[in-house]
Structure P
């Protein structure tokens, strides 16, 4: 009789994500004259994939509160003609953190077309 020994070496592969859901900010965005004169509600949904190899620690995590504050600062005083240019500015800000590997960003204007709940864009950007 042959005895089989099983090795119980567990290996894992996983992703870590920071999620910011339904962040609504009042900001200046759009190409129309009325959009340049009056700020509008814009909703952000963000998934940030981080380095899965870092052990959870206050120094190694991506802090969602800091991300939100950075987006608020970014959008407070500047007018963005397009949601696409706003998204690139958000990407630039978040990717300053070297632990960030991938960002899925959805930005929606909530008040612009009354027949819709929202209109917007979704972009995914990954470090290569």
Structure Q
């Protein structure tokens, strides 16, 4: 693993032991903007590890300056999970813990931390079909 950042446009990411961090510079009120932006970063620039099975914790922190932007955090979370699916994990059903927060910061950005939860060898969640 390499602790150096990989950057493409407004997105950068790095891996540390047991975690991946993705940062997006700037904010917009349109959550749908983030999915193609992050997806393109992974498709064009990312050369880190490939997705794995197991359970993950994802923390999404939107930092703003001044008045908080008018943005639904649930829509932001969905766009970001869709964008990192296939790169951090195979399916967003593997996310066992999700924290999404908005906070004042030094600059406008979104920070996404993906951490594999203990219990390697566990099979991914499979919904039970039928009654």
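Compute Rg/Rh (Cα atoms, Kirkwood Rh) for each of P, Q and report the one that scores greatest.
Values: P: 1.20; Q: 0.98.
Structure P gives the largest value of Rg/Rh (Cα atoms, Kirkwood Rh) among P, Q.
Of structures P, Q, which gives 11.1 when mean count of other Cβ atoms within 10 Å over residues 57-64 is computed from the coordinates? Before the final figure, lay out each step's value.
Working: P: 11.1; Q: 18.6.
Structure of origin is P.
Identify the structure, out of P, Q, from whose coordinates FRET efficiency 1/(1 + (r/R0)^6) of positions 65 and 89 (r between Cβ atoms, R0 = 30 Å, to 0.05) was calculated to give 0.95.
P
Any idea which of P, Q comes out highest on relative contact order in percent (Cα under 8 Å, 6 or more apart)? Mind dumping the intermediate values first?
On the way: P: 26; Q: 34.
Sorting by relative contact order in percent (Cα under 8 Å, 6 or more apart) in descending order puts Q first.
No lab work stands behind these numbers, since they all come straight from the coordinates. Note that the structure is a prediction, hence the values are computed from the model and not measured. Cβ atoms are built from the backbone, for glycine too; each structure is taken alone.
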